[in-house]
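Just so it is clear, none of the values below were taken in a lab; they were calculated from the coordinates. Here the structure is a predicted model, which is why all the values come from computation and not from measurement. Cβ atoms are built from the backbone, for glycine too; each structure is taken alone.
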Structure I
Amino acid sequence: MNTLIAQCAQQVLDGASLDRSQIERLGQQSKEALDDLLYHANRIRQHFFGSKVRVCSIVPGRLGGCDQDCAFCAQSVRYDTPIDKKAQTLTDEQILSAADQACDNKVPHLGIVYSGKTITEKELARLESLIRRIRTEYGIGVCASLGIINIDQAQRLAAAGVTRYNHNLETSERHFGKIVTTHTYQDRVRTVEAAKQAGLGVCCGGIFGIGESESDRIDMALELRHLGVDTVPMNFLHPIPGTPLAGSSTLCPLEILRIIALYRFILPKTHLKVAGGRVLNLRDMQSWIFYAGCTSILTGNYLTTAGRDAKDDFQMLKDLGLEVA
């Protein structure tokens with residue numbers, strides 16, 4: 001048993017946070033002692049979350065037509081990708097149909113995701129009404145991911161019934177400029193702060209496998225800890241033809257598990273949601289994410305790539321003795 005990993009785990013279980021130097025040493029030693037890291041990450045998960053797992057699905061309220069330049073994204077008009085360069089906005093009926101499907105699949109949360117830097121007043125007013133209908137008619141939780149918003153917009157979403165706002169940092173502040181140039185890292189931080197100020201839960205994480213270093217991963221985790229977000233989506237690059245990252249190699253399953261476990265040590269009481277790239281990158285090792293410390297999954301299709309059928313995910317949770325929160 002690796003002594004450092006065991007000591008760090010006990011410190012976390014006792015309610016204390018790891019400092020930067022401890023995290024760096026943990027990351028270094030975990031490369032040679034992955035089994036130990038996973039074992040203790042699972043202990044931390046069980047201690048703070050038991051057997052409960054959050055499950056959610058998403059619907060692309062607006063797809064494509066984005067003028068931003070996120071290097072991994074198929075929805076940017078700047079890249080020659082399979083996604084139509086003209087934004088496609090779903091009708092009320094289509095979004096309500098997605099809510100109905102979530103209910104049929106017994107998925108308790110639905111996220112409405114809009115492409116683009118932000119939303120217009122007309123779009124926000126429409127969504128306020130639509131969110132109220134979903135909450136009333138289907139009784140499921142509604143999350144929103146609408147780009148950069150201010151405190152007034154966040155308060156209106158909260159009043160309409162949104163429970164959680166999603167806005168990812170994507171990576172560290174240092175690496176951010178290599179991935180996005182059309183808006184700033186601080187734009188994203190301010191949106192997270194606005195959502196928190198409005199009383200919304202915050203779902204904020206990033207994407208791994210985009211050329212970041214171990215230090216970048218630690219930086220982002222520490223920033224998320226500082227911001228006090230309650231859910232961290234962990235996406236793993238699915239290279240899209242036509243994007244600047246199209247030629248990138250995908251992360252191997254064991255490295256993905258190491259990243260998840262490291263985040264569990266840094267963010268012991270925060271939900272870790274394994275989302276985009278799960279099927280492509282983890283393949284037959286998808287069930288291992290819970291042993292690594294995952295407590296939340298995105299089921300069904302993602303925005304521009306295929307995910308996994310909700311029935312298969314629920315069967316996986318049942319087989320593992322886990323329960324939907």
Structure II
Amino acid sequence: MRQVETIIVGGGPAGSSCARELVRCGRPCLVLEKQPPPRPKLCAGWITPKVLADLEIQPEEYPYGLVQLDRLRLVVGRSRRWRFRISAHQYSIRRAEFDGWLLERSGAEVVQHTVREIRYAGGRYIVDGQFSCTYLVGAGGTSCPVRRNLFPPHPGKLILTREAELPGEPLGNECILWFPFAGQSGYAWYVPKRGGVHIGFGGLADQIPTEGLASLWEEFTRLLDGEDSVGDMSPPTPKGHPYFLNPLNTPIKQNGAYLVGDAAGLATWDLAEGIGPAIQSGILAARDILGLDIYQRERVGRYSLGLLGRFFRWVWARLP
């Protein structure tokens with residue numbers, strides 16, 4: 001049986017960030033990843049300046065190129081829609097490239113392995129009878145086996161999405177957000193990125209209208225047709241990405257086991273964006289293992305757009 005101080009289950013942004021923090025502090029760790037990179041990942045790929053700050057990189061240092069979203073077009077309202085344009089300082093990436101780069105950059109050893117069974121014995125975690133560790137980090141997404149084996153089920157709100165990515169160069173660097181859409185708290189998006197455009201919508205499962213996701217997708221494509229900067233589109237069949245947004249009192253660590261990223265139900269409260277919270281939580285969990293900080297859910301940022309996100313969330317909840 002292979003023994004290591006820390007095992008990280010999952011090599012996405014949360015797991016890679018945790019691994020990098022441990023490796024650069026000279027602490028051994030092993031990443032167990034069921035699917036080697038590059039992994040296809042359907043995601044809007046929105047990242048904030050804080051993500052780059054947490055990763056300690058400048059935009060020009062990212063080898064695959066970032067698209068700076070220099071303007072946000074906010075379309076707010078239900079029966080009547082108001083349009084606002086604001087200057088922005090956000091970025092977009094392609095997840096397959098981004099995730100693979102983060103994992104390689106971590107410097108951690110990666111073993112391809114699908115985790116199924118985890119047990120705790122004698123102060124150590126035994127993974128499938130093949131690996132043993134003192135600290136175990138669950139970074140395997142919504143269905144993470146660390147959560148499934150050691151923590152209660154997700155207690156939070158289920159978020160449903162329908163998304164598609166279209167190849168080709170976008171007409172501009174303006175991101176469009178429609179609020180509300182797919183329920184009172186949901187929204188839709190158009191995010192330009194290098195070599196493509198990501199479109200989609202998401203909302204709380206218990207607020208999705210009775211006509212369902214298929215009907216909403218048809219309504220969404222009509223919204224796209226009405227925007228002058230989008231251009232002609234023939235969106236492919238969308239796919240879904242369900243995940244949870246868990247409350248603040250959800251346990252995320254116990255007896256040397258940690259949950260980070262989607263496994264912890266972490267996403268921002270204004271845009272339900274998960275990349276930033278994933279990276280921040282992975283770093284905090286590593287620093288907790290190192291004895292340099294304390295990993296608490298309250299320490300992970302809750303808003304992608306800061307005060308602006310809070311303001312618009314208050315506004316669109318009150319518009320007709």
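I, II: which one has log10 I(q)/I(0) by the Debye sum over Cα atoms at q = 0.13 Å⁻¹, for residues 169-264 alone, as calculated, at -0.58? The correct label is II. Tell me which structure, out of I, II, gives 0.99 once Rg/Rh (Cα atoms, Kirkwood Rh), for residues 105-256 alone is calculated. The correct label is I. Across the set I, II, distance in nm of label points 7 Å out along Cα→Cβ at positions 201 and 225 reaches its highest value in structure I. Quick check: 19.8, 63 is what I get for Rg and Dmax of the Cα atoms in Å, calculated from one of I, II. Which structure matches? Going label by label, the one that fits is II. With respect to distance in nm of label points 7 Å out along Cα→Cβ at positions 193 and 297, the largest value across structures I, II is given by I.
When helix-only ellipticity at 222 nm (-39500 (n - 2.57) for each DSSP H run of 4 or more, over all residues; to 500) is calculated, the result is -7500; to which of the structures I, II does this value belong? That value comes from structure II. Given that Kirkwood radius over Cα pairs in Å, for residues 129-208 alone, derived from a single structure, equals 13.3, which label among I, II identifies that structure? Derived from I, not from the others. Looking across I, II, the calculation of FRET efficiency 1/(1 + (r/R0)^6) of positions 33 and 145 (r between Cβ atoms, R0 = 30 Å, to 0.05) that yields 0.25 traces back to I.
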